[in-house]
Structure P
Amino acid sequence: MSVKKFKRYLLDSVLEILWKQWSSVGIYSNLEPENNFLIDPESLLCATCSFGRFDQRLFDEVMSWLSENGHLLNIDRLKNVLKYLDNLDTNILGAVAEYLVEKEQKRKWERVVNFCDKKKKEKIQNLFIAKNLVPVPIVGESDPIFLRWGFKRNEVNLRKRIQKIDFEKPCNLLLKMRSFFGVSARADIYVFLMFSEGDNSLQISQKIHFNQRNVYQVLNDLHKSGLVEKKNIGKRSLYTIDHSNWLSFFKIDTNLSYIIWPKVFSALSHIYKKMFYQPEKFEDAYLASSEFRNISEKFLPEIEASGVKVQSNHLERLTGELYTAQFIDYVKKILHQLIGKMR
């Protein structure tokens, strides 16, 4: 596959992943909903701010969904996941949050507006871009809220009829636990423990993107309640649960996978944006190899620590065009796994 075809393939594949995941939580699409991976709503939203620019229908459907179901997102965790975004995507989320505050009276999003406001830029650009990479023209007046954040788009008109979240779908377990435990670190910690062999508070906090002190306090509270076991191994405290019983209780298929989505989405976004904003560096396979190698040094460890089970096949040993071909093949395998089918 050529680098040019790979760029389009990467965009199409990530949009397919986003549609599948959003459809699993209630957004209508003609794609089969996600059923292989747990949904991470904060990471899904951030990835949509990055790639949703290339699909306005997806972007606006997500805004409608947030108006109805945004109460299930954890703002503290969202701010931590935002660290994986660049400033441009943060501005987009800031515009979405301000719209929810001003037009939908969703006051919880004020904290997101205040957080994103620190990263504002003055340059104005079209929010939506066609897949041929041409900016989508504005029909009518530009939305004033998005314009304040540096983006031209048509005025937002949200749909008010959104399908309810099906909490019985295994992939929606995290949202189900939040509706039960409350939108706090407690729900996220318990879901993580259900899909792991246990870990200490530092490692758990880094994997679920919550403050370590908060995670430590919750783990100890759960231990005192008898819901979590605590084993002291040297100076480390390992927290575990009988996850097989809990998975059985919630009727969760053991084939369902827990992925650290911020690591995956940030890597895919970085790869695509490099090719989008600096196309001259990817004009042929030889030039691309240098750029892909630089990307790999930072993001291959992230991908491999995310839970995606794809081997890089010693990419570092290859040179020139061979590296480009193998890198593209490696990313394609990741996309195939995340989509849940071979294409």
Structure Q
Amino acid sequence: MRISPIIFGCKGTRLTDEEKAFYRAVQPWGFILFSRNVETPEQVTALIAEMRSCVEHEDVGILVDQEGGRVRRLRPPHWAEYHSARVIGSHYQQSKARGKRIAWLQSRLMAFDMVKLGINVDCLPVLDVPVPGAHDVIGDRAYGSDVSSISEMGRDAAQGMLDGGVLPVIKHIPGHGRSMVDSHLDLPRVDTDLETLKKTDFEPFRRLADMPVAMTAHVIYDAIDKQAPATTSKTVINAIIRDYIGFNGLLMCDDLSMQALSGDFSERVQSSFAAGCDVVLHCNGEMEEMRQVADALPEFGEKAYQRVLNATAYWSSPSSDDEEELREEFERLCQSSDYEHDPTEAHL
């Protein structure tokens, strides 16, 4: 059975005949949804069913960027309002226990939303450590500005997803917080020395290196590789992400259509896999671009596919939490300034 190491987006709220024929021919491992693909729960469920019907394998990754705050594809009135990482971090600054509990609760509740639709992968948590003066492409998507708070809340957020039967994706490895430009539009370059990067930017990823999936940063780190961003740098992926950070899970690149990457789509695909990415991501649903990407795809590597199997093994039955009770607790804690909770609670 053929499975291609690619995650594709689509253009609208239902698949066109052209898209269906293309996906059937390519057999992508997964699909990703954006706001343009989302109207109502019934429509999203139908779209995902169409996506699944186009591929022969059962373990299809259905991804979404649902962080809370400004980055969320499932929005009111059909889905609940969720907070940015910075808001959760403000609770943490008042009470670590409350902040950590809110981080877990928000992810667990978003997982309830996703599983009902058929979504099983969320590109969260953001583990980037922002610095003063950096571009706000990360901004309020970060839980704080220090390693400890970002790592602690990031782990609770990831665990909330796992407890809900959804794979979290730690991003943007090995760190996007020092970027002075938006990698959607330009290529960020970081000139910070390696020891400082290890103590700050890389450290949250080291602390969560046991997570099943990570997304690369389209960022050049001069201290490691002056020529290529992490996504296409064999040195960064091998020496830093795999060896120093110790991440051995499924490594997917950030969107191939972002302007931080150079070359045509064939070159972008080939250089990402040559550097060590396991799966590539193309988001915008532009058919001509998708065809170029598909033409350059290699077969799934043995190690890469094993990492897929290791990751999808987390798709076990969700924990038996009461959704209504958790929503009530979430609302109560988000409105609270004083929080007391048993520190032996499993989710803390």
Problem set entry | Answer label among P, Q for the case where FRET efficiency 1/(1 + (r/R0)^6) of positions 141 and 181 (r between Cβ atoms, R0 = 30 Å, to 0.05), calculated from the coordinates, equals 1.00 | Q
For this session: Of the structures P, Q, report the one carrying the highest value of distance in nm of label points 7 Å out along Cα→Cβ at positions 5 and 269.
Result: P
Seminar exercise, completed: Value -11000 of helix-only ellipticity at 222 nm (-39500 (n - 2.57) for each DSSP H run of 4 or more, over all residues; to 500) was derived from the coordinates of, among P, Q, structure Q
For this session: Taking 18.4 as the value of mean projected area of the Cα convex hull in nm² derived from one of the structures shown (P, Q), identify that structure.
Result: P
Exercise. Once mean count of other Cβ atoms within 10 Å over residues 37-44 is calculated for every structure in P, Q, which label goes with the largest value?
Worked result: P
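Any read-out appearing in this document is the output of simple, stated calculations on the displayed coordinates, not a laboratory observation. These numbers were taken from a predicted model, which means no experiment stands behind them. Cβ atoms are built from the backbone, for glycine too; each structure is taken alone.
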